[in-house]
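There are structures below to look over.
What follows draws every value from the coordinates through simple rules; no lab data is involved. None of the values given here were measured: they were computed from a predicted structure. Cβ atoms are built from the backbone, for glycine too; each structure is taken alone.
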Structure P
């Protein structure tokens, strides 16, 4: 796939960001800057992008998760790193991984099963399945 439209990526990112902010406000399990939610938010963004015809990659490193799509990094929880924008969309080729180590890519995954496997050692409240657990507790 060629380069994606950054405005569309940003718009989809804001949809997920808004959902994550509501989840955080409703449950208080994470911080207001969404730290601790990067894998959850990125997982749902990954799903939304796939649903909209994109071929995203779920990217992780030692302490952060985000999405790469159409030549861009899309990060809906970068506020935890003092980024001013609620949703960051940056050309992957313009990222200096030494300066922005939280966007270093150690692994990329293209399926939900592989994402779940890659996150197996992460804390349970930082995994996508934690959202389902919260939903069941409320019901």
Structure Q
């Protein structure tokens, strides 16, 4: 019995530095995970605010066009303006495609906005995603 007890003590002594190192890595991973969650939450909020601002802008444009068409001017005056506004939206959509290589859709626009904001938040808080992923692999794999 004493040889088993002595062997387990030797194993415990040999694995203690590894366990301490793993606990340090786990603590650092927990800190980085909390920081990443904060950055992701801030980026999502920013993306939502931007989407709501875009909706408000489109509604304001629609209201202005309605007002100018029916009360201030006539359709004869407003038709070319409406055409150029629609054409400008098409140009903006194409510019988005050229810059991101993604279709100009609501989901893609929101995704690009959130991703870029996440990168800025990570840089501002000094969060290295490569280090985070390495720690995640070390701490979560059995």
If you rank structures P, Q by distance in nm of label points 7 Å out along Cα→Cβ at positions 47 and 103, the highest one is P
Which entry (P, Q) yields the derived value 2.0 for distance in nm of label points 7 Å out along Cα→Cβ at positions 23 and 95 = P
Name the one structure among P, Q that helix-only ellipticity at 222 nm (-39500 (n - 2.57) for each DSSP H run of 4 or more, over all residues; to 500) of -31500 was derived from.
-> Q
Among P, Q, structure where Cα Rg over 2.2 N^0.38 Å, for residues 15-86 alone as derived comes to 1.05 = P
Given a computed value of 10.9 for mean count of other Cβ atoms within 10 Å over residues 71-78, which structure among P, Q does it belong to?
-> Q
Which of P, Q yields 28.0, 101 for Rg and Dmax of the Cα atoms in Å, as computed?
-> Q
Comparing relative contact order in percent (Cα under 8 Å, 6 or more apart) across structures P, Q, the largest value goes to Q
